[in-house]
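Computed from the coordinates by the stated procedures, all read-outs in this text should not be read as laboratory data. Values in this document were obtained by computation on a predicted structure and should not be read as measured data. Cβ atoms are built from the backbone, for glycine too; each structure is taken alone.
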Structure 1
Amino acid sequence: MSRTLKKEDWFHADGFPLALERRDPQEPFYPHKHEFSELVIVTGGSAFHVTGDQSWPLAAGDVFVIGPQAHEYRDMKNLRLINILFQPERLKMDLLDLSTLPGYHGLFTLEPAWRKRHQFKSRLHLSQKELDHLLALVDQLDAELSTRAPGFGFVSTALFMQIVGFLSRCYGKSQNADSRALLRIGEAIAHLETNLDKEVSLDSLVQISRMSKRNFIRAFQAAMGTSPISYLLQLRISRAAQLLRSSDYSVTDIAFRVGFTDSNYFTRKFRNVIGTSPRAYRKRSAATTSYLNTEN
């Protein structure tokens, strides 16, 4: 039976949502899962990464993301790892145009979901030059998290995002056939992210993916847990909620800005997803912000 690693045991007492662990070498460790995500960088040695009844060989240069699933390492031979522990819900992983990188979706969303089907062949494997560049960034992040000097939170987050961006670009350049298959889906997701204010058809996404419609829908559903059109709706509602919190645009203007052509339809869909109307949501958000400002 696997144990669950708790946030409070692995993150600093100040609650900052990033931590870094060096395993040089990795010692035997019981099967476990986490209440957080983990970016694993293999810096040396070898082992088998085990999840459930599946196991895959690891080597220096391998980089992959572990979510809530249970895992462990077996048959370790001087295995050396760097684990970057992070809480994605608190780090705003949709920051700016990160979601326009197909490699970001490939590395952080699609590869973990498709690991069993692809037998880990779609993982990211860095060249020595890429690994050296990554480790230089990791050293800077480690120093910030260790010293915790004033401003460390901002600098640490910036360094982590730089690591995420670099790895996403590396994944996007992969020539591995299995990785390329995931990147095609990643390109379709990136297209949705950057065109949510426009009319997007399923046929256009299928064309971007260079897959059959049936295979694309099935692959998208398996990776994202929902259909492409439902995912687009989620993106639009999420963006609308952001605009309701941060802008003075009217509800009708916001509806048009996120791709709806009918404000009444937008209101119904917003209520279905969020549980309240756009106007009530804005009023509640404004009241919360006012209260927090008063408290501070």
Structure 2
Amino acid sequence: MHGNDGLIWPGWRSLLFVPATNRKLVDKAAGRGADALILDLEDAVADADKAVARTDLAAIIAQLDAQANIVVRVNAGLLALMRDLEAAVQPGLQAVLLPKAETPQRLTMVDELLTELESEAGLPAGRIALIPLVESARGLLNAPELADAGPRITALALGPEDLALDLGGEPVAGVLTEPARRLAWAARASGRVAVGFPGSIANIRDEERLRADLTLARQLGFGAALCIHPDQLSSCHDAFSVSADEAERARRIVTAFERAERQGRAVCVLDGEMIDRPVVLRARAMLARWQQQR
């Protein structure tokens, strides 16, 4: 999937947070199989350590460039945001995760800063993607505008802990399913990917509940999730991967429909199921994901 005339989503299923200040954890995380690493400059880094984290960031990105896809979560405050971006915009950076995203105006400002910094770094303009992290009721209500705020936007991400707090509830499916559905609608209406799941991202022990939350996320239209621990990766990949059986079923649907088209028919029946254009489009999208994940 891709944004309207924008950057293409790279097919990531999992984005794993790791504190940018902990080189040992960063090195270990690079080998744990996440589709992307989020070097965190925000919640995982104490205020007293943020300056050091920025100083070390370029070396960490350069070190990881050949090992992992790199995203940096910046801070939301203006001064910290500008300093974070100055440190983060390097050849190995693929995306910026912007917390507390609430208005398209803020995204436009970040877009302009990234363009200037890309130029200073000798990078092509618009190369670095921007992922707004929706963590408030205001951000949720503005999600359609956030998704359509510019060609850098490749996805909208759900921040379940902060969003549930702002909504006055707990980060559980009962509270977050409707917000997740709204975010997915906004993302997909603009051709973007929805990232996250309607449950607590802090859940690293209850695998059954995690898998249920991730399954629900896929049913709602999500294509990937944020993770805070490597133990969550397997469940995440299972939820957002196309299985061999699903791919084979999709191939059979496409083949049957194409045969029907050659015979001048717009519908056909396969294994007792009516196959028409929407069914075929879903099958083709599934095959595209299957090819992307191989």
Structure 3
Amino acid sequence: MDKKLKLAVIGHPISHSRSPEIHQDFANQFNAKIEFRKHDVTSDTLGTWLTDFFKDGGKGVSITLPIKEVALSFADEISDRARLASACNVIYAKDEKLFADCTDGFGLTQDLEGNLKTSLKNKKILILGAGGAARGIIPSIIEKYPAKLKIANRTGSKALLLKKDLEGKVNLKEKNIIFEAGGLSDDFLLSDSYDIVINSTSVSTQVGKSIGLPKALFSGTRLAYDLFYSAEKTVFMQEAFENGAEKVSDGWGMLVEQGAESFRLWTNLIPDTSRLLEKPID
């Protein structure tokens, strides 16, 4: 790659994103030249921004909250991963077309099973939240054959819609996966114990705000995982650990691993993630 590759990450807000540093680390491994910038883009400005970016020689875009779902409509081709998720976190140019993909689920399962040595097979898993972040990871979790998957959202009807959407695309009975969805009521949350609890809500980005979950929820939980990443323990991680979770983790490993998969889509190069996982960027 002699020419500098034009890349970007977009979302709202976006100032916190560490994607430029991560992808620069990947590029350095191959002496590749890239330009990777952050852009604050909302759903209202997304279409115009994408048109201008790719018209001006852009190669690939990482997409973060809250535009992962709406971004799907701007692609010419959609991968199976993005189709199942009804959301995308990557759009890239190839053969004069725009391709949408979703590498979030790949990043999560790679971090859970490869880095944290936590198998998903035959496990009972609770996902908190039913937005674009949850949509992005659920298809990949299903492919690991958990025994049970439960989605809980503050607005229970949104969780039920997500469940209905997925059931229209995947035969969960054939995979012997029990799939439930509902609200954040204690009755619904505490009707099971969970091996893994995953937070996909934005509560961890709101300083000082409690997630407000029943303490008994984490009794017997092997891993409480926050999709969001932070230099300190997130509120979710703190509450989970204090209330009985054996182990807690933020989403740094997921971010690095999904970034590596995105980098592969853009460049056909597979970067080594180990250095970033051992020593996160300051």
- Candidates 1, 2, 3; mean count of other Cβ atoms within 10 Å over residues 135-142 computed = 15.9; producing structure is 1
- Structures 1, 2, 3 compared on distance in nm of label points 7 Å out along Cα→Cβ at positions 103 and 167: the greatest is 3
- Suppose you compute distance in nm of label points 7 Å out along Cα→Cβ at positions 119 and 223 for every structure in 1, 2, 3: which one lands on 3.1? 2
- Query: Out of 1, 2, 3, which structure matches 1.04 when Cα Rg over 2.2 N^0.38 Å is calculated?
  - Reply: 2
- Message: With distance in nm of label points 7 Å out along Cα→Cβ at positions 63 and 255 coming out at 2.0, pick the structure among 1, 2, 3 it was computed from.
- Response: 3
